[in-house]
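These notes open a run of structures that come right after.
Read-outs throughout are calculated quantities, based only on the coordinates presented, and are distinct from any laboratory measurement. Since the model is a prediction, treat every value here as computed from it, not as a measurement. Cβ atoms are built from the backbone, for glycine too; each structure is taken alone.
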Structure I
Amino acid sequence: MSSALPPTIDPQAAARWARSLPAASPWLHEEVARRMEDRLQWMTLQPQAWVHWEPLRGGLQAQALLTRRYPKSECYVVETAAEHAQTASKLIAPAWWNPARWTGAPVHFGAPSEPVQMLWANMALHMAADPQALLTRWGSLLAPDGFLMFSCLGPDTLRELRAVYAAQGWPVPSHTFTDMHDWGDMLVQAGFAEPVMDMERITLTFATPQRLLAELRELGRNLHPQRFDALRGRGWRTQLCAALERDGARAADGRLQLTFEVIYGHAFKPQPRLTVRPETTVSLDEMRAALRQVKKK
């Protein structure tokens, strides 16, 4: 896959979305985080320190799950927006009277000064204007042999809503979501090794079009450069709800349904390669370290 920016994401729209303060972590994000946390049982490395990337949107409940799994591991909570960081600190840091403040592993707010062994990023990549740069940044925070755990939405997401928009002759309702095989290629380009990708489809049902639209507003925004470029009025919203009621896909119980393709991935940061020039000097410690790596393999 090309390292060019995603052609269907408007960088300014993505930046506005990133700056907006979420009222709460979306239910779907929390559910995906729960499923992704269960996959950690297959990871043998026990991190001494790990990064929780933007938990306000990714899922605050995951903080408790991960702390319970790694009770002795230091955590670094990273929110890229200053206001988000302040809010995360208030919601995640144990209160002064909570015993966890004194007995649990430290929780820091901000990027670590030293590389960590795990970076957790839930449901963030599909809203990034420059996902390749974001993957590279995540890699810079990891120590050699550390691993990245992430999830994002895949291309089958919102297929029912796309069909409704197409039937009305409206512009697409969202930007295009990247296929999991392309994410694997981008991980390799970012310097990761042994990427493992898989996916599942989650179907949500809604009693009314209004409830469906409210859920979508929590999950994200349409970042497509060719989206409708003005404010929609109440009349159009009424048309949209009527179109969903009339043409929207239905579950067996008659409720409106939407599909979300969820992609899960993990990859490791490899050990740096020992480069040998025509004439070079290698210290005894470097040679011993290289030989130890060969024996391990």
Structure II
Amino acid sequence: MKTAEAIATLGAESAVETQAAQANLGGEAQAATATAIAPILKELPKYDIDPDSGRVAWIYPPTTLEIEEYMSSDFENRYLFTTVRDFVISADITWNTQYGTSGCGFVLRSDGKEEKGNHYMLILSRVAEGHVILMTIANGELAGMKDMYVPLKDPDFTWDNDTTNRLTVVAREYIFTVYTNGHFIGEVKTGESPSPPILPTPPPKPEGPLVGEILQRYNNLMEKYEEEVEKGEAAYHAQLRVYQEYNTDFREGFVTLGVMNESGHTLCHFDNTWLFLIEEQ
């Protein structure tokens, strides 16, 4: 068991324990914990959350996740006994990714299984100057992706390496509401079927006779176009198969910090990270 002094130190510097633990603290320890929680309660109304509608579950210590494996991911959760239904999670994320499609974010409502697990993963990616991507993972396989373009909604967003953006997710039943740097980005509904692929536009046919180098160049463009179409349709049908075979409605589970890597090296640093449990009836 942690002493009251130890719990107070964690509360002020890294993590807030449950309300039951806080109730047993002495006056000095409670003051330290209240000081740590106060900025969170002040921030909640930005996301249309009443601070009296729940409680702070934890404040995460500054954490860095790094990976280099091709098409890989990594996760961290120091609070293994905290499960969530409706909640708010928020973090300042500083990133350095070799490829734009890599990203940093959160694993949400996870069942905790390392193999064939079920969860949602929401990442902030540098691709195309900034996207938020929600992935549904069912039985360890991708069952759908939803994507939101960030710069149109957030004038403060910075997509360059070694910059920092704040990512916040509000989860209420089937709706995840996403904010970056305090700006509303959009809502995604969980449990929906995967969206059909957005296919590329076919290359325009050159004017005049298709002969020689002109024909060869056009055939090369058509070959690349057909490859992209085939790849997009194959990915969609693979997701649809998983969606139809497994449950994708996850109403309760764990939350963790997460990093996804396409290739090369990816670094995600999380700071000022906290979890608020919405407990209103």
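Assign the value -8000, calculated as helix-only ellipticity at 222 nm (-39500 (n - 2.57) for each DSSP H run of 4 or more, over all residues; to 500), to the correct structure from I, II. Let's see the in-between values first.
Details: I: -11500; II: -8000.
It traces back to II.
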Taking distance in nm of label points 7 Å out along Cα→Cβ at positions 203 and 267 for each of I, II, which is largest? II
Calculated from one of I, II, relative contact order in percent (Cα under 8 Å, 6 or more apart) reads 31, and the structure in question is II
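Out of I, II, which has the highest value for FRET efficiency 1/(1 + (r/R0)^6) of positions 147 and 219 (r between Cβ atoms, R0 = 30 Å, to 0.05)? Each step should come with its number before you reach the end.
Working: I: 0.70; II: 0.40.
Max of FRET efficiency 1/(1 + (r/R0)^6) of positions 147 and 219 (r between Cβ atoms, R0 = 30 Å, to 0.05): I.
Out of I, II, which has the highest value for distance in nm of label points 7 Å out along Cα→Cβ at positions 51 and 163? Spell out each step's value before the answer.
Details: I: 4.0; II: 3.1.
That would be structure I.
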